[in-house]
Structure P
Amino acid sequence: MQEPSEGVTPADLNSLRLTKVKKSAAGIPAAISSLNHGIRKMGVSKTIKTLLMVNQKEGFDCPGCAWPDPNHRTSFEFCENGAKAVADEAMKDRVNPNFFKRYDVQTLLKKSDYWLNKQGRISYPMILKSGSSNYEPIAWNDAFDLISESIKSMEKPTRGVYYTSGRTSNEAAFLYQALVRSLGTNNLPDCSNMCHESSGKALGSTIGIGKGTVHLEDFNKSDLIIVVGQNPGTNHPRMLTALRDAKRNGSKIVNINPLPETGLSRFKHPQEYMELDLTSTQLSDMHLQVKIGGDAALFQGVIKHLLDTNKFDNNFIAKYTIQFDQLKLHMDGFSWKQAIQDSGISKEEIIAFADMCGSSNATIACWAMGLTQQPNGVSVIQEVVNLLLLGGHVGRQGAGFCPVRGHSNVQGDRTVGIWEAPTDSFLDKMEQGLGFNMPREHGYDVVNAIRAMKDRKVGVFFCMGGNFLSATPDTHATAKGLRTVDLTIQVSTKLNRSHLVTGKTALILPCLGRTERDVQSSGNQFVTVENSMGVVHTSTGTLKPASPTLLSEPDIVARLAQASLKTLHLDWKGLVGNYDGIRDLMEKSLHGFDEYNARVRQENGFALPNPPRDTRSFATKDGKAHFTVHPLPDVSLDEDKYVMMTIRSHDQYNTTIYDVHDRYRGIHGNRRVVMMNASDMAERGWKNRHVVQLTSHFQGETRTSGQWQLVAYDIPRGNIATYFPESNSLVPLNSTAAESNTPTSKWVIVSIDSHHTQHSGHEEE
């Protein structure tokens, strides 16, 4: 077992309690959970005041997921996990200098992620000096001077790496990338590299834009919605309302996932109980329990049937696409035997699904990490593209592509320039607006940044939000890399494990949260964000800041720029004094941001240009949408191996652990569990709570993690599921998706062995 000092989450020895898997999502339990989290962390009055401002036109954008807001808003435009995110940010407890006097870093390393998070908001800038065991307070000016000196002392600018989380606003992200490029590098890795990078690559090369192509309103006009590799009930709960409304309007829903997730079974909107409507809505018409990695085989089976039965849109294909003949030729060699074996889905089920696709005049395909984090993440998404192109489901009401973003502004950050591999046309426009030359050499993405740290090629590592250590693969490798860096800086609201595994010197810079008032020299400011469907809108914090010492993210960037840049091409102080100035600069520097300040103040914001959706045009080299051809991936396993996927619990958002329960799946009190097929367990003579160790295997290397408890679960044989970040240490750094370089957290080959000690636990209820 690896020691906590190496960066892994400590082993959880708490009792594991198991209950029945829930049959319905949301409803009264969700409402109670939302209120409990709020009241426990914020108090009654603040909870009510705050939740009434979430996702409102005059309020703040939820700091959770990026699901879009409806034009007509109710008083309660939040979900259970959104309420948790807000309560988590607006909580009363504080992590202050006295806290860091009381706890040294080694002590904190032994604490769970849940314990770290519940300590409260960080209230003062802190420094961990080289050789010191405790963080100490540092004045803001001294912190900026230290960062500036470290940046200036690097022999070349590419030794600086500047990470961004998905909560950073458009304004902050735009200034941040301008600063980094002023310093002379494109080392701008971000959380997109670990999630929808595969989507961007797959869509960009086939339809000419790396984003989805639907509006929220399209869900109510669809005939068929495909939800694949996604768990909306936990990760994007407000999506359930859109699916419910679509279902009531006659749409059919197909759910493709190795786990039968409660959120796609039955759904009850909590607000409807107030209206004495006690009915719930069955969402999925069909659940296809695909094996992990079997999605490509499933989609090729659907395409084969549609081709064989001539259920495709000849007119659309002839007018708007190329390479259809290559696709047909490729499918001539299709093997039903292999497709059934690889997918775990019967031919009858595949054909039934294909017939639903063939009869639909308007199909939406939604997906998330279940596809993007496979070794063939790009190619399997392109199978989804093939399927929708066959039916002409682009640029049509009720149809299109919907990669569902997991963080509130992760798409917006990429749009405004957080991109390690920008195109020349993007940089040309940026140079035109900012007035200085941009570096053209591509920078490090997340995986390559970790490799560079391990090779001692990084002197300064700056994180604009997030929890880099816990979000990334191969925790030991990441920790080893971070410890080689001279200076690591974390811009944060809450304590996390990235504050504990650091460079030789480390800084924590506390910032305002999304919920808090941002007052600059010109008065109260708002920021802007982009949702999953390309709509840009305002977000205005309404709460008193957690501490008077907090700075906004734009202010932190501007002060660092003033301290670090030899030549100030921009009026950094003036830009921060009034964020309208930042937006005016964005208008000049970004495509599609014309009249930005005026349009973003419209009641519901505005939609960025989307040629496939708006005009059925495709910004590819030939102006056509592309069919693509891919061999099926090798998903075979040795007899003694299993394939593991990492997942979230219901009381979790990304790496933030709100509590130690997974209510929908019936798992409580302990997160160090392995969900395994009951027949696979019986074959080994194992029962619930049997303690095992997991060993991952990749290119002759092994990684081992112990003290995991087995839980019998409805999952295909040969497959297991574990929670991250606990199991991230098993994900090999070099196992990445082709083209996107995204870590393959949904395809980790493991062996399972009994652990030398066993727990006793409670029986099932």
Structure Q
Amino acid sequence: MKYIFWILIGGMFLLMPESVKARTFQANSDEINPSSLNKKKSHRKMFKEKSDTREAMDQYISTLMSKMTIDEKIGQLNLWGLGDITKGQIGAILGLRGEKSIKEVQETAVEKSRLGIPLLFAENVVHGYQTTFPIPLGLSCSWDIKKIEESAHIAAIEASADGINWTFAPMVDISHDARWGRVAEGSGEDPYLGSLIAAAMVKGFQGTLSSDSDILACVKHFALYGAVEAGRDYNTVDMSRYRMYNEYFPPYKAAVDAGAGSIMTSFNTINGVPSTANKWLLTDLLRNQWHYQGFVTTDYTAISELQQHGLAGDLQQASVKALDAGVDMDMVSAGFSGTLKKSLQEGKITEAQIDNACRNVLVAKYKLGLFSDPYKYCNPVRTKKDIYTPEHLALSRTLADESYVLLKNENKLLPLPRKGTIAVIGPLANDKQINGMWSINPNSECSLVDGLKDVAGKSVSVLFAQGANLMDDRSYVGRVGGIWDNRSSEDLLAEALKVAGKSDVIIAALGESANMSGECTSRSQIDIPQSQEKLLKALVKTGKPVVLVLFNGRPLILNWEKANVPAILDVWFGGSEAARAIGDVLFGDVNPSGKLTMSFPQNVGQLPYSYMHENTGRPLPKGQWFRKFCSDYLDVSNDMLYPFGYGLSYTTYTYGKPELSSMQMDGHGSIVASVKVTNTGEYDGDEIVQMYLHQQTGRVARPVKELKGFQRIHLKSGESKRVSFTITPDMLKYYDNQLRYIAEPGKYDVMIGTNSEDLQSQSFEFK
């Protein structure tokens, strides 16, 4: 088993920067000193004396640190860079999976190092482990906070059953630019919804950190990574602190308040300084203002990259800047392990700085219970019974059902009857990699074709044709892991039309492959690729009913599709049960209820965009396209193709006029806003009722609307419910341009409706 570990390490070695490759990763048990082992065993008596009190923890760690050499302290700051495990020179391992392999390495750390300090084992458990859930952007479209938290808990159960105790999730970056591929990993454009999801994910992963199914969360990417210029990954960010505090910081702060055990720095600059070297961000804000108690790790090689940013002339200087800024752990750069001791000797850093970082890491290990039981997460019984269970798959399917967004349903084409012949056509129709990016050990290999056959039953004949390649550029298809068919585009299309001719309805499985979103997948154009567009137009031209099943990790531009395709269902990448869940919705076993958490633009030139933008001095009147001397475009309206909060159902909902319990509120009171919602259609369904607020006047220009509440309700056909929201003074607060957190007197609009555009309003005065 030990050889498996070293094979994995060798693979990661290939990804390391050249400065790190020049060194050697060592774990040679032949160098163990027997006398050191005796000292270690004596020290481990403290392991059994663990207490949950803060005082006991501080005493324990202080005693341990008093026994540590400077090399051992620096070792705790090293996430798999240069170092020898037997000498206590590594604090955490990334990318090792499997209970047996992890236990073997943990034994090396605990039994063969002088002090026996256990390791953290990290992995990118972003939207599930072996049971995967919809990608986070899709997951957010469920607006189901309770189930989202449960999905993180299940991910923690499975990861911990395989030996992992630390996940690099959740990603809570707010983004207004769909060109950025990593929007797939986040929860969209809204800070309020994003904050609720961030806190839920942290709670789901961590629980109380007391059981063997709780793992350490790592909030990423701190900070502002979703605002990279031009939507290009790793790019620069430049914004006012007013926007930082009001639009981008809330999810990070919510995660901190939820008790997040670790935070990862982002790759971008903030006010000209990369976050990994940004003392204002990591110390002044995170530690001093937010009172964060966990530890800070970098992203992959971020310290060594300070050289490319131009902030450091060499790795030693970069490491000094990162430590001084407030970084506690170095991921892979080997800057801390390779240079901090030298910097200490030269007086460029202090031992107190190293001690502080070391303590932060040891606290995390203590809270996980690793000192009392280093093998807490190495239980072969759990590996067999807690991973990929029917119960976990059931929730995956339910969340996929809730995440899918019905964008169009002309003439009630959907749901489909369980009869006749269905042609499933497109390069994604028989693709089994539909779990989405950052999928860990995905067991599901069920394509859309397979899933529809499972759900439809024997009364429906399901035919398949690829119809086109993902795109015509074979090298591009290779980069994103798409299926390539060597036949000509003409032959592929001819086959598709032949199959379509035998069908009663066509399902066009089109969009992006799973690897077209995620890290380093920025796109300058976000249309459906031309090869697929050509196929879709040909299918529509047949005159057969066409349903576009859209796979995507970001909002796409769908102008032609909206105008010409009868039905469009956005299914994102739905995880282990994605295909069967699509069948649930298409055949009406589930009434779609997902709502967009990121606006779909008409044109890439509209990006970046947020529904909660500030008004201008020359706003374009609502409902108009172009008006001279107004803030608009010559070639496209200001409107989004599909706005934030949008999503259709197989039934219809009617909203009454919002009612307020009072037209006035003071600083100690509250107002209840309510609305009657009626299911006026033929199907039972879930509706997500949304409430927005708008401050009419203030000391700064305020957003045209801000989401401040929502409720997911179930209504039977013909049923009505009154939905109520309590508005408090805290909901009116914001950071002004002096960063004062205030609620200003004045008039406020309360807007309630089915999405961010279809709203009805009432007003009240705050005194």
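No lab work stands behind these numbers, since they all come straight from the coordinates. Keep in mind the model is a prediction, meaning the values are calculated, not measured. Cβ atoms are built from the backbone, for glycine too; each structure is taken alone.
Out of P, Q, which one gives 3.6 for distance in nm of label points 7 Å out along Cα→Cβ at positions 249 and 721 as computed from the coordinates? It was calculated from structure Q. Here relative contact order in percent (Cα under 8 Å, 6 or more apart) is compared for structures P, Q. The highest value is that of P.
Structures P, Q were shown, and percent of Cα pairs over 45 Å apart at 27 was computed from Q. A value of 3.1 for distance in nm of label points 7 Å out along Cα→Cβ at positions 145 and 601, calculated from one of P, Q, originates in structure Q.
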